[in-house]
Each structure stands twice: as structure tokens, then as C-alpha cells.
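**Q** In C-alpha cells below, several structures.
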Structure 1
Amino acid sequence: MNRIKQLYIDAFGGLSKPAWMLSLVMLINRSGAMVIPFLSIYLTEALGYSIAQAGVVVSCFGIGSMIGAFLGGWLTDRIGHFKVQFFSLVLGGALFIVVSGITEYHALIAAIIVLSAVAESLRPANASSVAHYAKPENVSRAFSLNRMAINLGFSVGPAIGGLLAAMSFRLLFIADGLTCIAAGIFFFFYFRNQKEYSAKPKRATPEDVPLHSPYRDPRFLLFIVLCSGYAILFFQLFVTLPLYYRDIYLLPENKIGGLLALNGILVFALEMVMVYILGKKYPISVPITSGALLLGVSFVMLNLGHHVVFLFISMFLISISEILAMPFMATYIVQKSSGHNRGAYMGLYTLSFSVAHVIAPFIGTRIIEHYGYTSLWWFVGLAAIILSLGFALLVRIKPKGSFVPA
């Protein structure tokens, strides 16, 4: 027991106060993340849209995310991550409340795009901010701490969202908006006079030296494509898995929210320690590749039997996949970038997930409509195998111990 306690102490030790405060901001923000997990159900159940129409609307959220990724990365390199994060949180929160009153299909599409562009511009700015406040040896753990806060919030958001949805879906938008605004206010008052810490990069090999522009780095661009592929599969967690729970297992919204919250709880409990251990023992290619492969296994698990236990096993494996892959993807981005162009690199990384927001609902809902859920889960499994091979070949294998642990 003492060894486990010490392991957690070591995993969390040495992180700066600004890193903790950034994580607190994200915890406040993501504790209200209720709209996206229930958006497909809201569109089909409350507004009466077809699954295909719901897929279009959710895909439009992804289009806005793409715009936000470019805009957020561009603005971060020009006006700084503080201003981008503050305005994204406050304006995004206000827009959530406005969108709650829009029900007409085409107007909702336009509003979702604008909302997403503003809200998602936070991501590259926040990622740049995490890197600025982290020491070189703590980069992976700083990102994991930030993600831990996000996932803790996500474990709270859907659980509360399930209860609110049972009363009124509009409450989801209002609660999401208010928590965004609250996070923005807290962020402003803590970070407005905070001195920025820009970590000096570790000595890099020629391959690791960032080019002036990420758009001229073909190896990095291919990595972004693979990240987007991973995200397309992972986002089935938010797009089609809630529909699967409802249609196949006939679960009510509160139980769907509870299952989705399990993902956040597991990541919150395990990620920091797992990243600490893996960062010390393995090159980043190992957890990224393993995480991609495990994601496929987690969805294929749903085809192996019809019992609630398979839902819990699947969610557990999805969570472990996320822990293995995502923190080390972010570490790879930091290694490839430098202070003057980190916003652009983080913007492209964010873009990979934004593209997935567009493609994931389209692919997932179309496969469901034409072939059913079983075919979708087999598709995810096959695609995950291909992605894991791609990551294994692309991410340079370094000798054991050469990766700077965080």
C-alpha cells in the first residue's frame, strides 16, 4: 500500500502551480461538458431528426472545430494563449446558451458551426499554455494532469447531464454555457498577471529539430493523419455508442450518462501513474501503438456477447487506450515544435481531432443505417489494426531509456 501511495506522490510531484491552475480551469469547464455526449440523442429524440440528420449536425460541430483549430493556433502565435483562452471560454459559454433556443434544422447547423469554432479555439491555446508552464522533464505529466482534470470533469458532466436531460435537454446547454463562463472568469483572474514559463527544449536529434512550418514537415503531417484516424474511431464513444446503448440495450439517459462517466473516472484514476511508469520505461511509440490497437479491441468486444458486462469491459478498454495513446501523442508534438511555432503545431494537432469530429459522425451513422452496429464495431477493429501498424512504422523507435520521462 505504501508503494502505491509513493507511486502516486511521485507521479504528481514537481509540477508547477500554473500547471495545476490550468488543470483546475479545465476541470471547471469540462464539469459542464453535457451537450456533446447527448447531442445525437437530443437531435433524434427531442427535435425529431433522423439519425442521418443528427449525423450531419454533429459533423458540423466538427467543421466548426476545424475552423477553431486553425483560428486558435494562428491567434495563439500572434496575440498569445491567454487572450485566446479567455475569449474562447466566455464567448463559447454565451453561445451555448444562445444555441439552446434554436431548433430549425439549417439555423441549428449554422449556430453549431459558430459555437464550435469559438469553443474549440481553446484547445491549441490551452495546449500551448500547458507546454509554456511545464519544465522539459514534466511535459508529458503536465499534459496528463490537464487531461486528468478534463476527464474528471467529463465523469461529472455526463452524469449530471443524464439527470438534466431527463428533465429538459435545454438545461444541458445552459449548464454547459455557465460552466464555460465560470472557467473563463477564474482563468482571467489567476493568469492575467502570471509570468509565463517557457521551457527550454531538450537537446534534439536532427530528426526532432522542428522545421519552420509544420506544413513543410511531411513526417509530422503523416502523424497528424494517423492521429485523426485514431480520433475518428475514438469519437464513436460520443456519437454512436450512446445510440447503441439506447437502441440495443434500451438504457435510459441517466444510465447512459453513468457509463460515459466511467471513462472519465478511469482516466482520472489511472492516467498520471501510467504515464509516469510508461514514460520511464518505454519510447513513446510503444504506448501510442498499443493504445491504437487496444481501441479496436474495445469496440469489437461489443460483438462478442449481449450482456451489460461487455459494456463495462469495453468502456474500461477504451479508457486504457486513451491513457496509452493521447498523452504521448501530445508529447510527440511538443518534441517536434519550438516556442515560436508551437501554436501552429498544436493547431494542426487539434485540427486532426476536429476533422475527426466531422468524419466520425458521418461514417458511424451511415454504417449503422445501412449495415448495423455489429458491422460498425468490426470496422473500428480493422481500422485500429491498420492505424497501430502506421504508428509503429512512423514514430521513430528510440533505444530504451532515451525518452525523457515526465
Structure 2
Amino acid sequence: MIIGKIIKFYREREGLTQGQLGEGICSVTHLSKIERGITEYSGEITHLLARRLVINHEEEILRYHQLAKRLNEWHESMIMQRIQESEKIKEEVQVEKLIHMPDFQTLYRLLSARYYLSVNDLISASELISDLTKASASFSPHDANLLKHIQGIYYFLTGQYRDCISCLASIDREQYSYEEYYYHLAIAYHSIHSNITAYYYGKKALQYFQRTLNILRIIDTEMLLIVQLNAKELHDFHETKEKYEQLIKLCDACNSGDRKSKLYHNLAFEYFRRKKYRESAGLYKEALKLTAENSPHYLTALDGYIHTCYKGKLKSRNKLIKLAEEGLERAKAADSYTWIYFQLHLHLLKNEEQHYYQFIEETALPYFKNIGYGILIDHYEKKLFHFYSKKGDAQKAIELARSFIHKQKSYYDHD
């Protein structure tokens, strides 16, 4: 029973033995059974034990239930991505005495790891996840699956997409009701260019967010689904543009500037793919205006802006070099793999062709292969293939062609 757990918690907190607490009230054996919740006991005994511990047992039981409820609300606030509410609840629960009870410690630490991921504190998250993994053999099925979900998010944020998929796919759906993880599976599959599977999980995530009236995550998922429709080939541009504009208006209604920034970024990319460079650059600029300079998304938008301006000849090389140097410095300071993009920009902008392709072969491609970033692996293998073909290096060109062909699946071969 709850009161037994509370008495044990306060007894140990005060440094009392069972004999010291129960002296004159009940035997050690009886107190032990009360603490473990395996015996009947009178209200008078619990009243006397609580008085000796200087607590009001009725108030403590109420606090216990309120804390359990608050932890669930904290989890929900992170799923709903209500950042201010999440921070407020975190401040509340971390100063609550009962949070140190064994009943709450595992969930509290799991949710703390999730919180650190939500604010991009990957170091703190990694340390907690490591400690939790070591203790996971004793976790309840729910907590074990929640840990897998949190690990999956961590793998995604650190670019380990295949590990992310493996981790999330191992979640037992019968034991875990938070179907938000379908969204994380979808974005991981998107990152390895598995667009049909990404669309499948995106649809499942969308149904979950619609059922739970999670408007912000509906925007996220609808955005992801548009990207999948345009992934392999260009989808109808009028429909694509119209969908993005609807979602941008929804962001205004929800006052979600960060999502609006991402929508501008994605729409800019669709203009870029259709060689509408001036319109693309304008939208990338809008995305940058809405994004905090210390945000990971700022680097992604800056990369897109530089690339578009270069392809469309919209800015001088000197101005673009300056922007690329700024991006490189910010990416390295943030320990972000996007430094690779800015280094590639600099080699291109400085007409360092040999350095450009050498960097692709020795640094960029090995990194993207290691994390399983299929889209960029294909992109840079094709670039290298054309470079070596042009240079007359048949051996390297053949190796790249073999690698590319090996990844292609025939619709007629199923073994």
C-alpha cells in the first residue's frame, strides 16, 4: 500500500531503523510488512508512525497521487511540444521530496532524459540514457519501452539513423501506448531514403496525433508526408505549394515560428529543385529570419540559402564565402556534422575542384555511409562517378557504379 511506501521513504530519509521507528508502536516484523504493503494495519498505527516522522499521512498520500499525475502531464507536454509547460513542470517535480521514492525515480529519470533531448542537451541526455540502460533489466515493460523510444530519439538526433530504426522497431506495441514513436520511425526512414516506409509510419503517426488533438505534431507529420510525395520524383507543384501555404497559415494560428521556418525551408527546397532559384532564396531567407542562430535548423537553412544563391548566381562569390565561413564556424562550435556542407561550399566557391572531390571521397561519403544517410550517399557517389569518368579514372568510376547498382532492388527479384 502507498502509505507503507511513504513511511519507509521518510524513515530511511531520517536515517531511522525499523526498530527505532516502531519502538512503542509496533514490532519490527509488523512495520516491515506495513512498508511492503503485505499486511492489514490499523489507522491508529499509521497515524502514530507518521507523527513520529513528523508527517501528515493523508497529505502525503495526496502528494503521492498528485506527483504521479504531474509526471504523466510532463510526459504529455513533451509529446505535445509545449516547451514552457514542460519547463514549468520540470522545475516543480525536481524539488518535490517524494520524487526520490523508488516508485518515481525510474520514470523521473526517463522523462528527464526525454526533456534534455527536447532542449537539444545531448550530452546530459546521453549520460542519463547510459545509466538507465545499465539498470534496465529491472524495468517494467512500460519503462523498458519508453527507454527504447528515448534511445531512438537520441540516435536520430545524433545522425545514427539505422540504430534509431532498430531501436524503435523493437518497441512492444502491446506494452507501450505512446504511438508518437511512429513519427520518429518515419523521419528515420526518410533519412535513409526509404520513402514508402516513411510515408507508412507517417500516416500512422498522423492518425495518433489527430486522435490526441496534437495540432503542432499534426503540422510536423503533414510536412513530412509532403516531403515523401516529392522524394523520388517531383509531385504536382501547385498541390505541393498549396499544402505548404495551408500549413504556414496553421503555424500562424498556433504561433509556431519554428515550424513556420521549417515549412519555408522545405518549400524553398521545392522551388530549388524546379530551378526557381530567386524564389527559393527568398524563402530560405524567411526561414533564417524565424530561426534562432543557435538552433540546429539555422545551419540547415543557411546551407540551403548558400547553395541556392550559388546555383542561381544571386550573390557574389566573396559574399557566399563569408557566409560559408560563418556556417563552418557555427557548425564546428555546435559539434554539428553540417560543418561538412560548409566545407564543401568553400571548396566549390574557391574553385578548389580537386580538394572538393577529395573531401567528398575521404570525409563526406564515409561519414554519411556510417550513419546510413541514403539520400546523401547516392548524391555524392553520383558526383564522384561523374568526376572520375570525366578524369578517365575508369577503375574508381566502375567501383562507384558497382556500389550504386548493388543498392538498387529489382521488382522481379524477391530473394
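**Q** Of the structures 1, 2, report the one carrying the highest value of relative contact order in percent (Cα under 8 Å, 6 or more apart). If you can, show how the numbers build up before the last one.
**A** Values: 1: 28; 2: 8.
Checked 1, 2; max of relative contact order in percent (Cα under 8 Å, 6 or more apart) sits with 1.
**Q** Taking log10 I(q)/I(0) by the Debye sum over Cα atoms at q = 0.10 Å⁻¹, for residues 130-313 alone from the coordinates of each of 1, 2, which one would give -0.45?
**A** It must be structure 2, since only it matches.
**Q** Out of 1, 2, which structure matches 30, 28, 15 when Cα extents along the principal axes in Å, for residues 162-225 alone is calculated? List each step's numbers first, then the result.
**A** Values: 1: 57, 36, 17; 2: 30, 28, 15.
Value 30, 28, 15 for Cα extents along the principal axes in Å, for residues 162-225 alone corresponds to 2 out of 1, 2.
**Q** Another one. Check the numbers for distance in nm of label points 7 Å out along Cα→Cβ at positions 34 and 298 across 1, 2 and tell me which is largest. Mind showing how you got there, number by number?
**A** Values: 1: 2.5; 2: 5.8.
By distance in nm of label points 7 Å out along Cα→Cβ at positions 34 and 298, the leading structure of 1, 2 is 2.
**Q** Still on this structure, please answer the following. Rank structures 1, 2 by mean count of other Cβ atoms within 10 Å over residues 218-225 and report only the one at the top, that is, the highest. Let's see the in-between values first.
**A** Working: 1: 16.2; 2: 20.8.
That would be structure 2.
**Q** A value of -1.05 was computed for log10 I(q)/I(0) by the Debye sum over Cα atoms at q = 0.12 Å⁻¹; which of 1, 2 is the source structure?
**A** Traced to structure 2.
**Q** Same structure, new question: Where is FRET efficiency 1/(1 + (r/R0)^6) of positions 18 and 354 (r between Cβ atoms, R0 = 35 Å, to 0.05) largest, in which of 1, 2? Let's see the in-between values first.
**A** On the way: 1: 0.85; 2: 0.00.
Evaluating FRET efficiency 1/(1 + (r/R0)^6) of positions 18 and 354 (r between Cβ atoms, R0 = 35 Å, to 0.05) on every structure, the highest lands on 1.
**Q** Taking 2.9 as the value of distance in nm of label points 7 Å out along Cα→Cβ at positions 90 and 370 derived from one of the structures shown (1, 2), identify that structure.
**A** On the way: 1: 4.7; 2: 2.9.
It must be structure 2, since only it matches.
**Q** Now, a different point. Given a value of -26500 for helix-only ellipticity at 222 nm (-39500 (n - 2.57) for each DSSP H run of 4 or more, over all residues; to 500), point me to the structure among 1, 2 it was derived from. Before the final figure, lay out the partial values.
**A** Details: 1: -26500; 2: -24000.
Among 1, 2, the structure yielding -26500 for helix-only ellipticity at 222 nm (-39500 (n - 2.57) for each DSSP H run of 4 or more, over all residues; to 500) is 1.
Coordinate-derived values only; no laboratory data. On a predicted model such as this, the values are computed, not experimentally measured, just so you know. Cβ atoms are built from the backbone, for glycine too; each structure is taken alone.
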